[in-house]
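J.: Pasting the structures in now, so scroll down.
Taken together, the values in this text are just the output of simple stated rules run on the coordinates, not laboratory data. Predicted model, so just to flag it, every value in this text is computed and none were measured. Cβ atoms are built from the backbone, for glycine too; each structure is taken alone.
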Structure 1
Amino acid sequence: MSSRIVKIALEVKAPASQVYEAFTNATLMRGWFSDVASVDAQNGKRLYLFWNSGYDVCGEYTSLEKDKSICFTWKGRGEPGASQVKIKLKSRRNKTLLTLIHRVPSVSPKWQKALAGFKEEWPNVLNNLVSVLETGQDLRITRRPMLGILSGDFNPAVAEKLSIPVHEGIRLEGVVDGMGSQAAGLQKNDVIVGLDGKIIATYTDLSNVIQPHRAGDKIAVTFYRGSEKRSTTITLSPRVLPEIHTRADDLVEALRKLYTEIDSELAKCFEGVSEEQASHSPAAGEWSAKEVLAHLIHGERDNHSWINDMVSYQERVSDGYADNYSGRIKATAGVYKTYQELLKELSRNEAETVAMLAALPEDFLARKGSFWRLSYVLISSPQHAQGHYQQIRSAIASA
């Protein structure tokens, strides 16, 4: 006789309040479950989840008992109708017994196909929930392999300059030593347009293709080098994670040290440089050295907004990565008249980032997943500045 339910029971070393919030707060759900979430955790109100694979779920909460149970409807893309999910939570000292039942309304072949998918995926996502709540680690990140590329801006102006006949794809700013892309012969200004048989138009496309793979997998890549379209095979590399700190004091100290190193290296880039050299743009549509500093300042200011969102559990979500608006770049580079002033403003914004972390509230620090995610992003972000050192030097040299 065909089944109509998926039933999973597991124990989580976390209080029931944290498990309950993991199913009822959009910011927390993005930390372990979906790529996008929008929820209003009240009876009869919305639940919307989206994955970069293109799968999405619409539903509504049908019953909520704080820290004890959550019920919601589930209508996934391509499924014949709505099914029901019920989650029960039972506290056991400092642990929580979680029981999930996903029930479909029929034993028809279409529903059996959907049920098979639920049986395959629920254990994966619940294992990630356990990891996030107990250790902070998001397995979607720690297990995801790498191509070993550094990406840069790509737009019609850049495409024309490089003689690339397409306007969408991932332009390489460089490759990481010792990783798969370098071994496959990729190089700066190659534009990836296909990966593993899938079209690559944005960085989200690229991440989505890599997500289900593991280090050592070989995947086909299609790219443009100038006007020539080429293909090769890349062996995916294991992800190299920075040290992810679990204590706020350690994160503050590590980030302060990284900022000191970055500021010192940036100062060296501008040694003996005139304002005229620092203001020179290598070509139409390319940044001057001062405009690169403005871009780095914007990165820190954006960090401040994101930290505020995370601590408030109201993270804003966009449909992709925004282009660097030239008006914003020019405004900042113009208001701070000298590169010395821009360097000082960058340092001030870095100091503000550190001060915000030093003031993180206790309730935020108690949520291991939220703090791990914050630590991972911020400790990784200095690589962005390091990727611009050569751009600054090249812009100055072109003057």
Structure 2
Amino acid sequence: MRLLRLTTLYERYLEEFYGRNRALNAAPYALQRAALDQDAFGWADFWNEALRPLGYEVLDVALNARQIQRAWAKEHLGRAAAGLSDEAIGLAQAREFQPDIVWLDVASEPLIRRIREEVSSVRLVLGWMGSLVPDRPAWRHVDLMLSCAPELVERLARQGLRAAQLHHGYDPRVEARLERGRSRWEVSFVGQIPAGEATHTSRARLLERIREETDIAIFSPDGTTRLRDAARARLREAVGVVGRGLLRAGLPERSLRRFPRLARAATEGPARRSEISAGLRRAIRPPVFGLAMFQVLRDSHATLNVHADYSPRFACNMRLYEATGIGTCLVTDWRENLAELFELDREVVAYRSPEELLEKLRWLASAPAERKAIAEAGRKRVLREHTYARRAERLDALIQEAIR
């Protein structure tokens, strides 16, 4: 079966990736695709590789990766590519690929509707929600919603949507792409920490609490806000104000949806500004993505994981498997299902409070042999049970059940 995966990538990552690889800006589509996959950001080509043995052909499309999308359009559409929007190019890719299944985390109702109306091969549409987002009309056109977080699966079901849980995983091919050397960091944290957003409030508070008592290296985009990012945030807020004003004035929501960015800004509500302290902000290093992120994990004796606030009960994020898979000792917040995924304090280290976290970080620093044994046991567990190849079996079963 053919599966088309439609997504978007962090704008910050795309800018840095193409900034580091300037020759790719004008390179052929296939060369850009191979380079992006090699860099292992997000899901990269992990599902493609995992699903192939099960009889799937997967096409990954990052709608906002404009260099690679323009390259595809130029090669496949010729002069007709001029002036096409990101979503129009994605629709053209769907028409050409003729997928049986479309899997998307892009909550664009016009795009989903047009794919369903114009691509007759489509038998099933899957949606993905990896974090807490406002209710979107787009999901009404999806046959099955997937999420890594059981809390979100429950929420989607309450909304009347068919939903199922699917864990993240690890692709062992990443390891061969990294450099080997001495560890640089005693303990690291890699991730977003915008305290002004409800999804990461606990994360920011925890880092504030422990940073002065540990030698933690923090890598996050939230300490390096650029003028361009600030300008974009202000523009989004202004667009949202206009959209909400139009709705209050009586404009039907369906009319607003003809302009996806305006509708999205209006329904998301006003942005909440970061409240990270000046001290924490000074401690934050520039963000790392893709292979650079995996390299930081590899170069850390231990790495800290803090789930977002939308998942207060269950362990579900990507770092669970990325850090352990690469062979780093993972120190993660306790969740009620964590013991189902890993053996606590043997394959990963769990904490329930800032005080317990500090105690366990001190213990790991003083017991390198035990720390190394935990890292190796966690790695073996991931390679045995938590690879994308194992997750592909679950995804295939969900697809087969939904198509019947």
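J.: Assuming 4.1 is distance in nm of label points 7 Å out along Cα→Cβ at positions 333 and 365 as calculated from a single structure, say which of 1, 2 it is.
T.: Values: 1: 4.1; 2: 2.2.
That value comes from structure 1.
J.: Further question on the same structure: So Kirkwood radius over Cα pairs in Å, for residues 53-156 alone, computed for just one structure, reads 16.6; which one of 1, 2 is that?
T.: 1
J.: Here Kirkwood radius over Cα pairs in Å was calculated and came to 22.5; which of the structures 1, 2 was it taken from?
T.: Going through each structure in turn, the value belongs to 2.
J.: When distance in nm of label points 7 Å out along Cα→Cβ at positions 125 and 189 is calculated for each of the structures 1, 2, which structure yields the highest value?
T.: 1
J.: With mean projected area of the Cα convex hull in nm², for residues 93-244 alone derived from the coordinates and found to be 12.9, which of 1, 2 does the value describe?
T.: Computing mean projected area of the Cα convex hull in nm², for residues 93-244 alone on every structure in 1, 2 gives 12.9 only for 1.
J.: Identify the structure, out of 1, 2, from whose coordinates Cα Rg over 2.2 N^0.38 Å, for residues 165-204 alone was calculated to give 1.18.
T.: 1
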